[in-house]
Structure 1
Amino acid sequence: MNIDEQRRGYESFFVASDAGKHFMGKLVEMIEAEHVQAENEPERARDHAGHAKGMREVLAHIKSTVTGGSKPA
């Protein structure tokens, strides 16, 4: 699969479909929830911050691919 095919596929799912929009919104909700948990559980803050970072990396990859940023991994 070349980058243009990947971009079109990501756009059709993550941008155009209701399921993809729901997924993207859910990722944002999960990131926010991890930050709240980090504040509420200081002894596990590093774990929650790490979870949030991983989810942000997924969002960044999707957005980069859709917008034509640097070549995704």
Structure 2
Amino acid sequence: MTKSAGTLEQLASRLRDQAVEMATLRAAIDVQFKRIAAMQAELDVLPHVRRRRQTLLGLLPKPASHNGNHRGHE
């Protein structure tokens, strides 16, 4: 094998290694993107859930008010 052929083989080997590393990084980024998307989806529903909770709490009967003499169990 000539010197230039050996150099080309080394470069090709390095390129293959870098291609594998890039594929690994892409997979890791994909996982992180999916996690972020799931968290964003959860955050997006919070205003709706808060409004629904306030509506439901408004429909519940009001608790009987105490006259201020409640001191716990005596």
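Of note:
- Of the structures 1, 2, the one that 19.2 was derived from, the read-out being Kirkwood radius over Cα pairs in Å: 2
- For -29000 (helix-only ellipticity at 222 nm (-39500 (n - 2.57) for each DSSP H run of 4 or more, over all residues; to 500), calculated) the corresponding structure among 1, 2: 2
- Entry that produces 61 once percent of Cα pairs over 15 Å apart, for residues 24-63 alone is calculated, selected from 1, 2: 2
- Calculated for structures 1, 2, distance in nm of label points 7 Å out along Cα→Cβ at positions 8 and 56 is largest in 2.
FYI, it's all coordinate maths here, none of it is from the lab. As the structure is a prediction and not an experimental result, all values here were calculated from the model. Cβ atoms are built from the backbone, for glycine too; each structure is taken alone.
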